[in-house]
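Chemist: Pasting the structures in now, so scroll down.
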Structure I
């Protein structure tokens, strides 16, 4: 176990930046999101949850795929260059680390998404334990320990010290590069912090929510339930829940006429939109209820059915905090439990 004083973190960030790009929580215009670090960045390690998850470090909100143009009477196709430079993603909460693992199941399964795979190969994840989980958090429901998150390096901020523990080969490599800034630390301090965090988690209102009846077989019993008709009506189809979610992976592919050719890019999309997956014959989900049902069955039934029981919700609580109609996955789980479906 190693540590560094909080006042010395700018030196740590500068040392990392000498070797790699560095992305971490930065406050801009009063909102905290992951952004590239430089000496002028207002680093914010105190805000528990960034507005968006850091998933776009690996799965960008918008990215070019290739460009096409005419040259000598022939069409030239130029693929976008894959990520070749290393980068560090610092300060990732345990729920968001699990979110990246969910995306791995999608983009690293055959056929492998080469753009995503290149970023995962080059990226090192430094996770950050949650000192004070909030009432909207429910990561424990999905087996996530926010007191001891996964990651290439795991860190804890206790008082004025940041404690640092490498966990993987990538983590060891990063640690070697900044070892001169770190000193030996007492593991007992971190153990006490973990006990305190877990004590807070046990008192949170949703930490012991039951997932009984959900999982790979849930669609068989819950697809046609009248509960969906009761739940969906306040939904505005705004898509906020999908854009702040760490695990949503839906995207659209579009072409843009640059004037001298065509740029093909992909961008995040939302299953809550009426034109999602729209094709010439129309859409196979024609009502908002069907779209609402699809979102939650995917997270609680379809995804675990195809991924060894792994749910594609991580309990981060962003949808709880951000939905303007106060609809979220907690209400879905509780509504079905109440009805005994």
Structure II
């Protein structure tokens, strides 16, 4: 169980991402120096992505790429470009034995000329990319797992449960560029100082309130939801006139990084539940590089995450692009909806 009252050593002045993780190394033996270097490599890649996204219109790289990813989704030009940036930044670091990306069918091998490290990286290089052409916040999501040092990662090496993650994070490319990170010792936020090119600690030990009055879901799919979700949303929309005796606000950005960040800063519940539009399709969001890292972050901040029937972090994955329903956010609201599924 995470300690939500962690006290870090006091450091004067602005604290960079690297300085912060080095301090965590001193406090927690399970955080190795390799993680510090790997997070630095990820930060460099995300600075490049931030710059590329900001110049999308200027460089004429918005719009569709006329290709599909493994999920059969039409790719944006920036999906492909940001994926290449992530792979290029991480393949030669010596810290990884393999990678998985939303945009690539199979695990990505480390080129033979580079050292094979002891970690695995899984990432969605540009989450919410359907919004990129209308200038809405998008982001990058990543998860780090333990691998086998010195050997190429096999497919089975990646199929680990979410509770086995070493660290996870996401980056927001919005009015400011931010990284939200957990190494299993709480959640902290870092804002990119464009003047000096460093991520600076700005949000210390982020916590999610247990109660909330805000929900986030795509209401256009309402007719396809299961009864448990129908019941929960009906109670929210009835407001003070209903059983809950309080009013709720609805938010929907269609960008998971933006939805989760809002919950981290002021509470709420985010739902992308199972629906029966395509009965054989178990969910929308991918377990390994979307649901798992976000669930790790949310739980480390005191929230809850579930499919409605089981804790997301305890799911044993069957393949790297597996989809699951996702319900996450303020603990009491998530628990209420889970109880409706159980009934």
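Quick note: the coordinates plus some simple rules give every number you see, no bench work behind them. It should be emphasised that the depicted structure is a prediction, and the values quoted were computed from it without experimental measurement. Cβ atoms are built from the backbone, for glycine too; each structure is taken alone.
Chemist: In terms of Rg/Rh (Cα atoms, Kirkwood Rh), for residues 178-265 alone, which of structures I, II is highest? Can you show the working numbers first?
Modeler: Working: I: 1.19; II: 1.10.
Across I, II, Rg/Rh (Cα atoms, Kirkwood Rh), for residues 178-265 alone peaks for I.
Chemist: Looking at distance in nm of label points 7 Å out along Cα→Cβ at positions 82 and 234, point out which structure of I, II has the largest value. Present the calculation step by step, with values, prior to reporting the outcome.
Modeler: Working: I: 4.6; II: 3.8.
Comparing I, II by distance in nm of label points 7 Å out along Cα→Cβ at positions 82 and 234, the maximum is at I.
Chemist: Quick check on the output: 21.6, 70 is Rg and Dmax of the Cα atoms in Å, derived from one of I, II. Which one produced it?
Modeler: On the way: I: 21.6, 70; II: 19.6, 66.
Derived from I, not from the others.
Chemist: Also: Thinking only about relative contact order in percent (Cα under 8 Å, 6 or more apart), which of I, II has the largest value?
Modeler: Numbers: I: 20; II: 16.
Greatest value across I, II: structure I.
Chemist: Match the computed value 5.8 of distance in nm of label points 7 Å out along Cα→Cβ at positions 18 and 274 to one of the structures I, II, and report its label. List each step's numbers first, then the result.
Modeler: Values: I: 5.8; II: 4.7.
The value was obtained from structure I.
Chemist: Supply the structure label, taken from I, II, corresponding to volume of the Cα convex hull per residue in Å³, for residues 194-313 alone with the calculated value 186.
Modeler: Values: I: 186; II: 137.
That value comes from structure I.
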